[in-house]
Structure P
Amino acid sequence: MADSQENDTIDDKPMPLLDHLIELRRRLMWSMAAFGVCFFVSYYFSNAIYYALAVPLADVLKASGAPDPKLIYTQLYEAFFVRIKVAMFGGLFMAFPIIATQLWMFVAPGLYRSEKRALLPFLAATPILFVTGAALAYFILFPIAFQFFAGFQDLTGGGGVPIELVPKVGEYLDLVMKMIFACGLIFQLPVGISLLAKVGITSSAALKRYRRYAIVGMLVVAAVVAPPDPVSMIVVGIPLILLYEISILTAGWVEKKPVEEPTDA
């Protein structure tokens with residue numbers, strides 16, 4: 001036991017505050033450079049990214065019988081800023097692994113070896129969970145929500161005045177990108193709770209004890225994040241509850257176990 005504690009050391013060397021700030025600046029510069037490169041690459045492919053984000057709405061509008069599904073813009077500069085937003089969206093996605101690596105390289109020298117081994121699985125799970133949440137929004141939540149809202153169209157029109165859904169491209173992409181990022185961040189729940197359990201802030205027993213309140217809170221989050229229709233709220237709420245149950249299991253796996261005191265024979 002003593003040997004394992006001796007080997008569990010911190011690899012970092014004592015550094016003045018100024019050196020830490022210089023190291024932080026270096027990591028930030030690498031992260032910004034990575035985002036800048038990914039931004040320009042995404043800008044070059046912004047049309048392809050835009051079409052991919054517009055597919056869920058286009059499919060729903062075609063299925064609803066809209067004669068010519070389209071997105072519009074009503075201001076001269078709106079289309080240009082839409083391309084900028086799309087490029088930033090793609091740039092963040094592409095640069096995320098590099099930014100996470102730079103963050104890890106800044107924090108890791110100050111951690112014990114056992115802490116590094118404990119955190120590495122969570123670092124690896126973070127992008128997987130984020131992509132899973134984004135995929136849930138894109139493939140499940142968007143078609144259901146868009147079909148609900150498209151159902152209020154009246155293409156025949158009472159008195160010869162049809163009601164057709166023609167969204168503004170800027171407003172539509174703002175909604176879609178916010179939903180994708182929100183669902184991706186929501187799926188980080190097991191990682192966040194497990195890290196809190198690892199440092200002793202919470203425990204699996206406490207998570208079980210406050211389960212009913214957590215479920216109510218997650219339903220409130222689902223009502224805020226999801227589009228305002230019951231089906232979308234359920235689609236977001238059920239995965240949140242499942243993620244909370246997974247968090248209880250992972251917290252029990254990583255939480256600090258009480259040390260048993262030796263008993264006298």
Structure Q
Amino acid sequence: MTSPFWRRLISASLALFPCVSAQALTQLNVGEDQANQGMYHGGWNVGSGGDNGFFAWKMVSQAEGEGSFAGHYLGTVAEQPEVAPITTDRVFALFANGKSFAESAAFRGIAIPLEPGDNFTFEILHGPFEPKDEQDDPAPGEVGVTYRTGQADGSVGEIDLGARLRFFAREGAANYLIKDREQEFDTGIPITQEALALTLTLVDADTYDLEVINLRDQSVNLLAGRKFGGEAGTPVQSLAFFNRHAGRHDFYFNNFQLSRTIE
């Protein structure tokens with residue numbers, strides 16, 4: 001099954017040929033990244049990936065005491081076959097589990113300033129919230145991503161610094177949640193173990209559409225005309241992916257694409 005990332009990439013590539021429609025000719029791919037790229041052959045490290053429309057990655061974690069674990073790695077289909085819907089080989093991965101409340105985060109700056117009409121897509125995958133050990137901290141976990149203004153990346157406590165939109169799953173909740181202008185909004189989209197493609201469309205400086213596609217059955221949920229939170233008029237300049245004590249199952253993400261409509 002072809003993911004939305006590749007369908008959009010193919011559409012953008014077809015703009016090189018005169019036989020395609022005028023609509024395809026207006027699409028320009030201005031940023032992209034995926035874990036399969038050669039720049040990650042040596043691993044996913046702090047400072048890697050500063051190319052293709054994005055600034056370098058910064059990963060941080062917090063796990064206090066013996067028996068607690070948090071961090072990042074490149075997952076592979078060979079070792080984690082469940083990631084196959086979002087890669088042919090490698091994915092970015094965060095883990096966090098243990099006796100204390102463990103947390104890991106990956107920060108990514110956007111080098112191409114987002115403009116009205118831009119579509120920003122990436123894909124995520126996570127399992128159910130389950131303790132890795134019977135002695136694990138019972139506090140409910142979360143996984144998700146925050147779209148932010150600014151580039152703060154010093155600690156896991158900064159994942160919501162400059163937040164304009166947060167999309168996440170919380171242990172015990174039935175549906176994915178959003179924090180934007182509303183403190184907490186139930187999307188009505190059931191939390192799933194299937195891979196999802198998230199596409200943010202910038203309507204204007206303070207308004208966005210968010211499309212959520214289930215990559216298994218291609219079902220689409222569109223959250224349209226929502227208002228960003230945070231300081232009005234501030235741009236979306238970075239992402240913060242987070243795994244806050246999700247337990248046995250790690251949080252995976254991949255296939256970044258930023259496309260722009262050119263008149």
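Nothing in this text is a laboratory measurement; each read-out follows from the coordinates by a stated rule. Quick caveat, the model's predicted, so the values are computed rather than measured. Cβ atoms are built from the backbone, for glycine too; each structure is taken alone.
For which of the structures P, Q does the calculation of Cα extents along the principal axes in Å return 61, 41, 35?
Value 61, 41, 35 for Cα extents along the principal axes in Å corresponds to Q out of P, Q.
On relative contact order in percent (Cα under 8 Å, 6 or more apart), which of the structures labelled P, Q is highest?
Going through P, Q one by one, relative contact order in percent (Cα under 8 Å, 6 or more apart) is largest in Q.
Work out distance in nm of label points 7 Å out along Cα→Cβ at positions 176 and 208 for each of structures P, Q, then name the structure with the largest result.
Answer by largest value of distance in nm of label points 7 Å out along Cα→Cβ at positions 176 and 208: P.
Which of the displayed structures (P, Q) returns the greatest value of distance in nm of label points 7 Å out along Cα→Cβ at positions 144 and 200 on calculation?
P
To which of P, Q does the computed value -1500 (helix-only ellipticity at 222 nm (-39500 (n - 2.57) for each DSSP H run of 4 or more, over all residues; to 500)) belong?
Going label by label, the one that fits is Q.
A value of 11.5, 33 was derived for Rg and Dmax of the Cα atoms in Å, for residues 152-191 alone; which structure in P, Q was it taken from?
That value comes from structure Q.
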